[in-house]
Each structure stands twice: as C-alpha cells, then as structure tokens.
Structure I
Amino acid sequence: MALPESFHEIARRVNNWGRWGADDEIGTINLITPDVVRHAASLVKTGKTFALGLPLSQAEGIQVGIVPGRVNPLRTMVALNTSMTGDPLDFATSDDVVTMGLQAATHWDGLGHATYAGRLYNGHGADSITVDGATKCGIHKIRSLVSRGVLLDVARARGVDMLAPDYPVRADDLDAAAEMAKVEIRPGDVVLVRTGQIRHIVGPEPRDLWKYVLNSPGLTVSVAEWNHRHDVAAMANDTLTFEGFPAEDPAMVLPVHLLHLVEMGLTQGQNWNLEALAADCADDGVYEFLLEATPQPFTNAVGSPVNPVAVK
C-alpha cells in the first residue's frame, strides 16, 4: 500500500539528508555538541541517579513473538567454578553467554533499522543492509550519547496515570507537558516521553504483558515536525512500538519510524522505564537532567540494548 501524499509532504519538511554532509551516518546525534554536553553536566545538583532500563531476563522479557527473531534474553552458564589448572584450590571461574534480540528490551533503534523506497537515512541505499548487517548507519557509529535529557510526562500533563491505549500523542501534547515542566526544548536535547503504558508490566497492578503490547498509545507523525523544529537529538518513550499502534491512518505502517529514522536520521528508543524518574520530577519540579544513554557498540547492528541513566 502506497504511503499517502500527506506523509510525503511531512517527509519533505523534516528531511535532513545532506545537512551534515553526504557521508553522514549518525543524523541528529550531530546536534549533541561539546557545549550541549557541558550544559548537561551542569544540571547535576543532587547526585540522584535513575536507571531506566528493563531487566534483561527471559522470565521478565517483553517479547511475545510478534516480531520474528526478536527473542527475549536467554542466559546460559558455560562454566561453573572451573579451575584453570585442574586444582580446585587455584583460581576458578564462572562464565555465561547470552542470546537475545538487540531490540528485545530497553533499546535504541539505529538508523539502519528502517528503510523505504529503497533508501535509508541520508540517501544510503537499502542494499547497504546485508547479511553482514548495516554497512551504512550501523549503531556502532554512535560512539557516545550523553546530553541534556528532558522528561515530557504527557500522562501527568493530561491528568492521568496512564494514557488510554488508543491515545495519539501529538505535538500539542508535548507542548502541554513542556509547559507543565516549565522547560524549553533546546537543540541537542534527548526528549523522553512518558505515556504510562509501561505500568502494565512494572506498575503496582498485576503484570499484563499483552495489555502492554497491544493496543498502545504513542507518538504520531506530528511529533516528527515538532522534533525537527526543536532540533531534538534523540527521543525515547515507555512503549513497545514507540508510536501509536495501530497508526491513526491505517494506510501507513509505523510512519513515525520512517520519518525519524529515514528522513531525519533521528535515533529513537523504546521500552524505557520512566516511572521512578517521573515520580521524582513531579516531586521536585525538575524535569531536566544529565542523561547517559550510549548504545553498545555492536558493529553493523541496527539497534542496541541500553541501560540509560538519568542524573539529577
């Protein structure tokens, strides 16, 4: 099914191809300059830290088989107190290995994750994604991701603990959350959007994985223009699909992925647990912080697990 003209109009407005050169492979991460990082570091006042990653656990995994091959982490012991010399009194070691989808839990989508019309970000050909991985726009090209983080708690701004499963998060929702937080979005920011959806698996109520997965509130195509206007470096939220699913327009499949990853070169994250951070921000009124969220440098990967840490 062809994408509608309304999508292509937005795509033309937010397109960043060539903005940082014809060979660029990291997109809006270029907006995180040394000045941005210095300002982010100055935000640390109390030393409180908030880890935003879900457990990497098969038992607590969130994948239900909708995406083939995106398996929950399977950790296996391969050595149990094994002596290096055969003498049990000498040094012994225990080791384990993990098999998992790189986007199985809290993660970043790399720019090689999505393509359409035979292209990925910056006009690189879709054929650059091969059995060897992303030979262009691999996640390993992002060597560090440290910036000012801003929490936009849309659920709290709209007066609820959790948005309805069909709630479309639009640009005006982000503006309302920014107004509540008394923050101004600056170039190079990493914006974290809270919908409350993750409470289905980490909240006070009984865990309900299917309610977390389907249906889901999430971001809409208007957010891409909002991000472009504000020069946001990256965006993450607390849902499985990042954008509203199903999409507002049934003619489109994951259109926000296409606008962010392909047109803008904007790295996006999913399954971030923002609950403890949101509670603290509501308590002290401070919605900005230093955020360290560097992806693991898997060569040629199209995504990466991450345990982001917000420092206030």
Structure II
Amino acid sequence: MRRVASGQLLAGGVTLFLVLLTPDPDTSDHRAVAIIGVLILLSGIALALVPKPRQWMVRLAPLYATGTISAIVALSNPVAGTPFFYLWSLLYSAYFLSRRDVAIGLAWFALSFGFAIYHSAPGARFMVYFDTLSSVATATLLVVVLKERVVALIGQLRLTASTDSLTGLLNRHAFESAFDREVARAARAELPVSLVLFDIDWFKQVNDRLGHAAGDRALHRFATLLQREARAGDVVARIGGEEFAVVLFGVDATGARAFAERVLDVVAAETADDEVQLSLSAGVSGASLDAEQLFLAADRALYDAKDAGRGRVEVWIREPVLAKSADRM
C-alpha cells in the first residue's frame, strides 16, 4: 500500500513537470504549479524512503493528492479534464483503504474541488462541479464495491485452502506453515514451544464396524473437544486421517504433557455415552529443536504410546530420530 501511494505521488509530480516543460501558448507565470509539483515529488520520495511509515502517513496520501490537484485546477484552469485528474488518488483510497477513508476522501474532494472551480470557472461552475463530482464519486464507489467482493472471495478461497472441510481445523499444509512460524517466534522470544500429536485409537475398526459416516462424526466430535480445551492462540490442526496436532507456544514439555492428559480424560468422559467411545494416544515433544525435529520427536513419542498399549501420553526426552516412524493403525 505504501509503495502504491508513493509511486502515485512520484508519478503525479513527474507528469506535472513534464507538462510544464512542453511548449505552452499561455505565457502566464506557472511558478505556483511548479512549487506544487516539487511538494508532490518530495512527499512521494519521503513516503518511499521512510522505513516504517505510520498508517496515518499512508492514509494521508490520497487527501494530500486531492488537495494539490485542486490547487492546480485553481491555478491553471484545466476544467475540461478534471475528473481524470482526481481519479488516481481517490481510486487508490477506494482500493487500499477503509470505507471511512473513502468517505473522507470524497468529502475532501467535494470541498477542495468546489473551492478550486469557484475561482477558475465562475461562469460554468455548477455544471462542471456536478459532472466532475458525480463522475469521480461513481467511479470511486464502484471500486469500493468491487474491492469488497474481491476481498471476500479471496478470504473464502484462503479459508477453504487452509482448513479441513470435515472438522474446520487447519489442514496439514496450513499447519506446517503455522508450526514453522510458532517455532521461529519462540526462538526469537527465547520461550519454550511444545508440540502434541493425538491419534484416535483403533479408528479403522470404527469405520469398518459402524461405517465412514460414524467415523466422520467421531472425528468432528473430537475436533470440537480439542479446540475447546486448547487456548485461543494455540495452533490446532488435523494433519492426517485420525491424527491431530496442537502447538503450544510458551509451554514446556511438562505443561504440554499435562494438557495432553487433560484432553485424554475429557474426551474419554464426554464420549462415554456417544455412538463411538473415543480412546486417544498422544506424543509430546518440547525440547529446543527446530520444527522438523520437534515434529519427528512428537511422532516418535506417539509411536511409543501406541506401542505401550494405547490410551496414554508419552514424552520424547531423547534426541529425535531423523526417520519417519512406522504407520499406525
């Protein structure tokens, strides 16, 4: 957004200077227009070079551009093409900023252009003002509507691409990205991060005995309980058929084990009367490892929990192996 605003200001200033350099039959003094061009160029350069510009600076760009264009209208009297002079700044506002910013931009445009047209074209000021205002407002509002529809569509596509359709949790691809971010964030903050992998025991037998519809209901039931027990900021995902993952930021292996044991107890108690009584195995890792090794450690701990009889939590406290564990039933 910052790049678009600064680019537009720079392009506007350069265009203005190129116009001033072309042969002009009007011999009147254009120093005021040149000063405005310098201000536009300096503003664009400043916005482009500031490392972290404040939000108000970026939001001010269309208002500033609209005001300077109005000043040019008042000074040089280019009444015939005025709608096009205003569109670039207001369309930027309409596409990149909020509805409030668009409303402020249109109001500022109406006031500043009205003042400019009053001084530059007193004989035809009402029609010029009305035509220009209606043209710019219509184009700007059209961009607002189209932008909101595009943003909604992109959001829906992003949600569809990142979530598991059955449970509503993150899918494997989205989990991997979120997991990497959480591990990197923990390293920067020098805080612990833990990973818990859950696997529903004997899930293949549920599908074989009760059918896949019952299995889907069981998965959805567990996902609901797991998300309820996790904290608001925890990463919760379905990463396989009956395998789920939770990333616990700021929690060491001891805390992660307590969380996993609580989930096992809650799920066993709350599904005791359900169509499918769920039993879980869980693997926990919380050492200072990179994302890949942290996952492998939790996966090996989960394998150990399965191998020890299922329905339990195991914590991997040794060095993780760099090989995937065998498939679990």
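Throughout, read-outs are computed from the coordinates displayed, never taken from laboratory work. Quick caveat, the model's predicted, so the values are computed rather than measured. Cβ atoms are built from the backbone, for glycine too; each structure is taken alone.
Annotations for the structure displayed:
- Comparison of I, II by distance in nm of label points 7 Å out along Cα→Cβ at positions 19 and 219 - largest value held by: II
- When helix-only ellipticity at 222 nm (-39500 (n - 2.57) for each DSSP H run of 4 or more, over all residues; to 500) is computed across structures I, II, the figure -22500 traces back to II.
- Origin of the derived value 1.55 (Cα Rg over 2.2 N^0.38 Å; candidates I, II): II
- When distance in nm of label points 7 Å out along Cα→Cβ at positions 187 and 227 is calculated for each of structures I, II, structure II gives the greatest result.
- In this comparison of I, II, the computed figure 30 for relative contact order in percent (Cα under 8 Å, 6 or more apart) is attributed to I.
- If distance in nm of label points 7 Å out along Cα→Cβ at positions 67 and 203 is computed and equals 6.0, the structure in I, II: II
- Structures I, II were shown, and distance in nm of label points 7 Å out along Cα→Cβ at positions 115 and 243 at 1.9 was computed from I.
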